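What follows draws every value from the coordinates through simple rules; no lab data is involved. What you see is a predicted model; the values in this text were computed from it and never measured. Cβ atoms are built from the backbone, for glycine too; each structure is taken alone.
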Structure I
Amino acid sequence: MTQPLSGLTVVDFSTLLPGPLATLMLAEAGAAVIKVERPGGEDLRRYPPFFAGGSAPFALLNRGKRSVFIDLKSDAGRERAMALVAEADIVVEQFRPGVMDRLGLGFDTLSAANPRLIYCAISGYGQSGPRAREAGHDVNYIGRTGLLGLSWGSCDHPVLPPAQIADIGGGTFPAVINVLLALLRRERTGEGAFLDIAMSDAMFTFSLFAQAAGTVSGRYPGNGEVLLSGGSPRYGLYPARCGTPICVGALEDHFWTRLCTVLEIAVDVRDDTRTPDRSRQAVAAAIAGRTAAQWQPILAAADCCASVLTPLAEAMRDPHFIARGLFDHSVGDEDGYLPATVVPIDRQFRDAPGIRPAPEMPDANANDAG
């Protein structure tokens, strides 16, 4: 099977999550990815849990890639990196702005040797602006951009999101999208590109409903006030009698009516535009009257956008997701393997399901040109 990115080479200087996940997606679509690690290996190689003598997170993020150890601070190392990039189509890096330039491997230098090069720089706040060199991680980016301020729990129980929104939604996905756009333009014009991917930029995309409310009314929503983060009784989490939450997303009137009917909510309480707190309390009380196991068939039959919260281990055994082939790909070898990272790449663009290895620790003497 010919994959859409077959024949393309990616040199990946990134570490941890955003860049490696982006290059994993490119690899899953057929690109050859060469992962450049510092001598001794990147930090993620030492992250638990460990499987088959190595880091499981590292294996999941670097399936099917090839690693080389290069000391980028040495002259010989830079020469080796330059040689790799000269034959590459795409470079992905995740250093703070200016680091690659100081190493002699910035876009101007690399593109002079390879004018068709697509150079993707992922950073927290972008390559320009007052915060460009400021350190940060996911919580800082969602906190700085107002996104976390829309839903962070309470002072007694502050809540962190269960996913790395900025890393993946602001780093990985925009990187992949823009690399593919740059490839399309290069096919038409022959031009390379410099892509400035700031993880914080896309966080404003995630708050579009709150921005709309604020710009129209002049008052921006606060913590828990947005429709989809606690502002409506139709959308939220309601514990059943056993403590397991029921996920309610009955936004549209017909779903809300079905939910209220199956919960036996009094008609005079159903108008949540007049009495949202009474409506919320009524839904909470009704759901607390039965266990999640008792609610599951009732809510399924009602078809009202209400469902029982599913733990991850159970979700990975769900017949629906298994039938979708989400876990058909594996990382490891014949001696042991794990389900590969689920990536949003259509099955027709991926290699056939099977086991692919993670990069082994390179021979430092063979690969470290420094």
Structure II
Amino acid sequence: MKDDVSIPHIMLVAGEPSGDALGGELMEALKELTHGAVRITGAGGPKMIAQGLTSIFPMSDTSVMGPREVIPRLPLILRRMRETADFAVRERPDVLVIIDSPDFTHMVAKRVAKRAPDIPIANYVSPSVWAWRRGRARGMAKYVKRVLALLPFEPDFFRAEANLDCVYVGHPAIERLPAAGSGEAFRKARGLASDQPILLILPGSRTNEVKRLIADFGATAALLARDIPGIKFVLPTVPHVRHLVEEGVKSWTVPVELIEGEDEKRAAFDAATAALAASGTVSLELGLARVPMVIAYKIDPIAAWVVSGLLKVPSVVVVNLILDRPSVREFLQFAAKPAALADALKPLLRDTPARKQALADLDELREIMGVGGDRPSLRAARAVLEMLPPRLR
């Protein structure tokens, strides 16, 4: 039970590293807004533990991906769901916040809502129900009181689709923009002139993404090197796919610099002229960093056929969805050919009207997303505190 009924008790539940990172930032913001007069419990990982959380269970128990990892661990995952819901029902937090990992956190929320409907539940990072399975929004409204949205078009969607309260708080990428001057330092360290074109190449962070795109991205780079003198290619990667990237670039006919680490990646974003990237969150990161881009993606042909029938949005690039127009060119499946990718990139690597328009569009994106205002974690914390009972506000 609560140690002090005059202090808000907020329970956070994160099931994987992305949610843990958000949870840690949210905890910091909650403590900031309440001057430390807040009790935070729940489940999380190292980022949340660093902020003072005593986690109900080790996050490694639930941070698994794909059937091969999930199936052997399923009994343990189901037990952690029950234990987390039992904890909430027993401790009666003033607000329960589920963070990302919908397969885990939403099952916890449903159990809590059924047994303790008086506990208000917030969902921080909604599933992409606006892209497919839109009916799931109405299902969420049965157990979620408020959605804390990362994307600015989500509040209108949830209100229209499910009459569900949704507050735009901002994407965490806003808090991870490149440091001022980092791009200049990146160029200086490599002896690159301020006007020398740099193309970032981002073939994805998943094994299948890299396997399907690395050869075509290399061929695209070769075509660009032929037509744009002095162009520099930089490929940010992550440890778990670096070996695949290293193997893939061996067959490239142009040199490419591989970099690793978040700070180096952000500095490269600040230095870049343009980018060729796999579809995903990275498109938003590039957009917020004002890097004009071309997006490509390939998945299994059968899966692509299924997805095309389910998809309810006109673009897979979130920048285009936010701007509500096809600003960023995207090449999917068989359209993602090196010649087409190179032709789309050339105008973005030179001082052209297309590049000027791309930069203007990205400035608009930054304004819509609220860059320069309160950090998203602070907005999220306010949205959570607004859910407290009147006696605690």
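Here are the numbers for this structure:
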{"item": "Test item: relative contact order in percent (Cα under 8 Å, 6 or more apart) calculated as 20, pick one of I, II", "result": "I"}
{"item": "Structure responsible for 76, 53, 43, with Cα extents along the principal axes in Å calculated and labels I, II on offer", "result": "I"}
{"item": "Of the structures I, II, the one that 15.4 was derived from, the read-out being Kirkwood radius over Cα pairs in Å, for residues 31-150 alone", "result": "II"}
{"item": "With P(r) over Cα pairs in 10 Å bins from 0, in percent, for residues 263-358 alone derived as 12, 29, 21, 17, 14, 6, 0, matching label from I, II", "result": "I"}
{"item": "helix-only ellipticity at 222 nm (-39500 (n - 2.57) for each DSSP H run of 4 or more, over all residues; to 500) derived as -14500 - corresponding label from I, II", "result": "II"}
{"item": "Among I, II, which structure scores highest (criterion: distance in nm of label points 7 Å out along Cα→Cβ at positions 207 and 255)", "result": "II"}
